[in-house]
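Trainee: Below you'll find a set of structures to go through.
Every number here is computed from the coordinates shown, using simple stated rules; none is lab data. Keep in mind that what you see is a predicted model, and the values were worked out from it rather than measured. Cβ atoms are built from the backbone, for glycine too; each structure is taken alone.
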Structure I
Amino acid sequence: MSKINTIINMIINYVKENYDELMSMDPKDVVMQLMEAIHEYEPLSKVYIKMFWNTISKYLSNPTLIMMELRNIDPELYNKLMNNVDWLNKFFYILYTTLKNYIS
């Protein structure tokens, strides 16, 4: 299994295990928690995000792509998340702008 697949599976498992808690939080608060974790791995995290920014921005700026991929990988989680489309759109927008500012 490639590194990216391992990371994707880790994210999916995290969301599944913490779904209710995540959905009860404001999307901005979830992004801030994620950014705290990213800051712990500086400067490597910043270099990694910059290196893959074209791919990251492609997906974060078009959450439909993320959801299409998720539907193929984990249809059950996809269906649950589709009940929270507004939350997801806010989350992805905030994450995109926050990461863009982070690497600038």
Structure II
Amino acid sequence: MRNWLPALAAIATLGLAQAAHAAPTCQRTDGLTARCGTPGAMPVGWRPSPEQLSARRLSQPPEDVTFEIVGSVCLLGALATLIALMPKFDGWRDGDWDEQEGDRR
């Protein structure tokens, strides 16, 4: 029972604690999230209309993901190369292990 007392106290403390509430976020007219009360921020709860969202999507250039794909392939190739260049080691031969402190031959 004595071992359970700290655990029960911690559970009771956490159970009675109040939840933390985040500050509300506002959006700008272009649909990006902004801090409320800053210039260009709309009132709390305002959402852009579907027309505004589609106009925003059309005004942005299409994303080019070629660079990310090439970078990912190069990273995986470099990792595979490093693994292939590792020396063979299975630990069964005496020569695989260095002499440790206290080892006497």
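Trainee: Work out FRET efficiency 1/(1 + (r/R0)^6) of positions 26 and 50 (r between Cβ atoms, R0 = 25 Å, to 0.05) for each of structures I, II, then name the structure with the largest result. Intermediate values should be presented prior to the final figure.
Mentor: Numbers: I: 0.35; II: 0.85.
The maximum falls on structure II.
Trainee: Taking 12.1 as the value of mean count of other Cβ atoms within 10 Å over residues 10-17 derived from one of the structures shown (I, II), identify that structure.
Mentor: Traced to structure I.
Trainee: Could I ask something else about it? To test your reading of the models, identify which of I, II gives -13000 for helix-only ellipticity at 222 nm (-39500 (n - 2.57) for each DSSP H run of 4 or more, over all residues; to 500) when calculated.
Mentor: Considering all the candidates, the number was obtained from II.
Trainee: Quick one: Rg and Dmax of the Cα atoms in Å came out at 13.5, 36 when computed from one of I, II, so which one is it?
Mentor: Only structure I yields this read-out.
Trainee: From which structure (I, II) was relative contact order in percent (Cα under 8 Å, 6 or more apart) calculated, if the value obtained is 13? Can you show the working numbers first?
Mentor: Working: I: 35; II: 13.
For relative contact order in percent (Cα under 8 Å, 6 or more apart), the value 13 is produced by structure II.
Trainee: Oh, and also: If we compute distance in nm of label points 7 Å out along Cα→Cβ at positions 18 and 90 for structures I, II, which one ends up with the highest value? Could the numbers behind the result be given before it?
Mentor: Values: I: 1.8; II: 6.6.
Comparing I, II, the top value of distance in nm of label points 7 Å out along Cα→Cβ at positions 18 and 90 belongs to II.
Trainee: Still on this structure, please answer the following. When distance in nm of label points 7 Å out along Cα→Cβ at positions 34 and 58 is compared over structures I, II, which one is greatest?
Mentor: Largest one: structure II.
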